[in-house]
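Each in structure tokens, the structures are laid out below.
Derivation of every value follows stated rules applied to the coordinates shown; laboratory data play no part. Just so we're clear, the structure is a prediction, and the values are computed from it rather than from any experiment.
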Structure 1
Amino acid sequence: MRCCRMFTLLALLVIGTLASAQEGKVSDAKSKKQVLRTAQAKDFSELADRFMKESLALSPVNASQAGYHKHALPGGRVIELDALLDDYSEHGFEEKRQFYRQWQTTFHGVDRNKLNPEEDADWQIIDDNISLSLLDLQRVEKYKHNPTIYVEDIGNALFLPMTQAYASKEVRLGHVLARVGEIPTAVKQAKTVLVDADPIFVSTAIEENDGNVDLIETTLKEEIPAASPLAEKYAAVAPSAIQALQDFSQWLKDDLGKRPPSRTWRLGKEFYPDKFRYVLETPVTPEQILADAERELKEVRAEMLRLAMPMHKQMYPDHSEHAELSPHDRENTIIGEVLYRISDDHPDRDKLMDAVKADLVEITQFIREKKIVALSDRENLKVIPTPVFMRGIYSVAGFHGSPPLEPTAEAQYWVTPIDPKMPAEKAESKLREYNSYTLKWLSIHEALPGHYIQAEHANNLQPETRRVLRAQFGNGPYIEGWAEYIAQVMMDEGFLNNDPRFRMVMRKLRLRLLANTILDVRMHTMNMTDQQALDLMTKECFQTQAEADGKLRRAKLESVQLPMYYVGLREWFKLRQEYQARMGDKFNMMEYHNRVLDEGALPVPVLRQIVLSQKTMASAGR
């Protein structure tokens, strides 16, 4: 699971790959004049609104994600962002560098002492995300070394208008076809800026690009009625786009893939600390979080042994307690045998989607009975197969929320089906990892009361400008930490009648969360080898080989994403404990959860200042 780049596609690191609209884009001169005008804004909210809209206009794909469809240029001209692809030329990336430098100067000129707490929170997330963008554009320069950026952007550009409802189907398909027509130019631009790439980026881009071809050849074609005027447009643009994508895959294999890479997939100590700070927006350092994760891993293993002992006696009455083994080997054997028996309970490979849908019904009922958190009255969640072009990232599941500017639109819980071509042995390994109990946790995390409910609360945030801002620049530990925290709450409240098998699986998932953090810090800054990573996951954290292989790949494809879960979980529990201590016997769990979700995805330390303010505590009844 890779939920987030989640909010999946809505929030994390979205500014890092912003690009310019090709048609009707703002020239450098006009852009500078606009920034000067924004400096004269009467209040901060106006400044933030202009920045948000102008940054979205730089990336039509991200604008589609946000539900921002039309952008007015100076002079009154309006451009249809959903009909455009991003500008991947070197000029486009230079334009972005200039854009963020100018806006950074503008926001640093704001007197924060005059901002109210909500405005100051918005200032902080804007500043961190501008810094993150400039880190990438000026120093890391990911756009020169990672072809998956372009493949995934093209896939999203085509997929989003097909699944949204901002206009009639005919209009939206017209926008998709306009973007299809721009694919040859986009691919040509990508080739000019890509310098080299690590083999893992090349192979993943080729795999995902096959999904883009299928999206045009199959999915899009099936959406267009044969008698529609759009069929003629499809016939005019699809062949050249498909050819361009296929040529791109061949170029990746035969040209870019054969160039000696100037850097590996490891981010390295030169960039990692800064990215860690800007992405996680927390005072904790990589060294601190690594030490805490490695210590807690041992504690969780010891807890699992205590949980496993009575189950082991029931499940394996003919086994000994393995007293002859060393303490570590004894832990591994007893825990491993119990987890193996628990994983016998899993759906068939072709029944995965049905199992998830049934789990959601059970989970929803429990949330209502226990008054965990307010559910959405929109009920707009749809469970669908993960789009093919995104399965390299979302190998198990993910969440795609409705756009913040279109909160009534469909929200999607993506579930990745088992590939029919996957060998039976590998499929069984994956199903055992995502057994019936793990699948329930997965739906809690991704959907209810995890990311879907989180997004639904955030989509009620007012004013609209703040809603879009906090969705686009949403804090990763807030997002992923909430999903981990609320799963623990569900367990603590007795989900599945306190079934010890579920509790055992939840402890295994805690090991996974800790391993995520250890992998990211050690792999990107301490030269952890593939074998060391696999040993950590399989021998220390009881992951199946299939899961470990997928996580190893994911750790290489992205950096500073895997620690979000642990960092966020710690911050959520810390905030809950402090808030509950202040409220005493007046603490109400549902009211608290609603309160913290209604603020949107702020860094939890920033959220703490708002939630624990005297005014907020007084309104909560203290």
Structure 2
Amino acid sequence: MATRQDVSTVPLQGAYVAKRCPVRAQNDALHPIETVAPDPFTERLMARGNAFQADLVAEILRLHPDALCVEAEDARGREEATVAAMASRAPLIIGGRLPADTAGRRVGAPDLLVAAREGGYHAIDIKAHQVLQTSEGRGSEILALCTGLETLTRDTAVADPAVAARRSEDDPLQLAHYQRLLEVSDHAANGPRFGGIIGTERRVVWYDLDAPLWRTPSSTATTKLRTTMERYDFEFDFRLDIIAVAQQHRRDRSVGLLVVPVRCSECPTCPWRERCRAVLEEGAGDVSLLPQVGWTHWKVHHDHGITNRAMLAGLDWRTASLVADGVDVAALQALAVGLAPDAPVTVLESLSRSARQLEALSAAQVRTVAELLALDEAAARYSTAHLRSLPEQIDMARAALGPETVYRRRGVDRVDVPRADVEVDVDMECSEVGVYLWGSLLTDRATAAPRHEYVPFATWDPLTAQSEAENSLAFWRWLMGVRSAAHQRGRSFRAYCYNAGAENHQLRRLGLAVGLVDEVAGFIASDEWVDLLRVWESQLITGQSSGLKVVAPLTGFHWAVEDPGGGESMVRYDAAAGGDEGARRWLLEYNRGDVEATWSVREWMARGVVPGIEEAPAGLAG
């Protein structure tokens, strides 16, 4: 996107702005209220990131004693030292700062600059999180092109078929920022554009910045695959425009701002979250408060005049379902104007040449011109919006504002939950490095009074690949032992997890580490491993998050510990790893709460006393 504003007065921006919420960039320029101080979890992330980077840089220096460390104190001195190091063809530059791009309003300091064989430099950044995942052989996976710390250069990188790069835009977008700075200063590596990320796996993962990886909205089609460089250029230029207009707004309040708050994944840790929350929750609440209604869907709704959940709830579900099925209701209604009300809709076939659409109308009991014209005009306007999830979003809005907390989805006559004689609820706790705790709740339902036993597998020693694998393997053998014993007694067995994506990832890592890839994959794919979140979402709807911490209280369950959550557990883990027995007890009690909550949700679902979403009111006042 070409920059539409004069951005010459916009402060030079670092590598984070392109990947952050655009409203945050606007608020940073406006500073409308005092920001919220970072919470302990956010402070921990920053401290852990700095500690990890320092440790990794020390290791790299041991492996590369000829590396050049830039040690100038001010920004100008660091830039000059970095330029001199690149001019001298230093093979590895640590802690450099690239020359500022004043025209492009960019500054940046990649953690490492590595000389390319063909000339120029590649940027590498260090991140205190995992950047690899086990490969499942899917064509959509991002190739894991890796080098070890002993080589670092992209020229020596080889593809590792056992793993894939995790699909997250944030890290590659930051690399694209450095790539632009290298290009403007004429120090970019010749040839293909690549950048590297070193995560907690302590390997360099190289990203092809010109590979079309990211599916985004398109003006000529529903979506389009774009490269990291294309994504970066659009996002960075957009934020420059936002900041420029915010500066104008500060001088002249009649100048309208470019963006308004839309809920996104950054909200819980954003320093402006209180400012945005007040706007989002006003009245019936912004449509983005609904699950999975991000900026793209939010814009579709606003373009159609739907600005809050009450207005969305008021749309006709039947009309929306026809629209989602590809029926251009608005166009057909336009063709039907002036025709006899009792004429069959099939008279439109010669005019519209849409036999399939007319068949869909008939299947929905819309058989006459009068019935077609009676369909909801507001919902019909979505006919060309390609919003296939519109009917579900209407139901989510009704569920969010309705008198009940949970509803059955349309078509679900009764709630069905897979059960077994022997059940095990599983939940793991991890740090950035790996898993330190696998917790299980063993329930024997074959007895007159179901027996519960909490069985944790924890290691409080500093996590290494070996200590993590040993603890995880102990859990795995126990779980497979419970399964085998149940089968031997002729009893059915199932293990449950709430949102199994993270557990599946860690189990696959375990399988890869200890040679149990096929055994782990077979269990994950079996009907004895149940993701209760999928069971919940396939049958129930609430209009809010389906996360365990939200859902379990709706069923009457409450954790025994205060402030249960992943962020708090991370903070407690640092103390536990340092020998704090109180923190260890808290983590075990917290984990026990997670598996008991999973069991509680399943028991509540099995009772099946839930109204259908059809009973939720549609005509809600906005």
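Structures 1, 2 were shown, and Kirkwood radius over Cα pairs in Å at 27.9 was computed from 2. From which structure (1, 2) was helix-only ellipticity at 222 nm (-39500 (n - 2.57) for each DSSP H run of 4 or more, over all residues; to 500) calculated, if the value obtained is -19500? That value comes from structure 1. Source structure of the calculated read-out (relative contact order in percent (Cα under 8 Å, 6 or more apart), 18) within 1, 2: 1.
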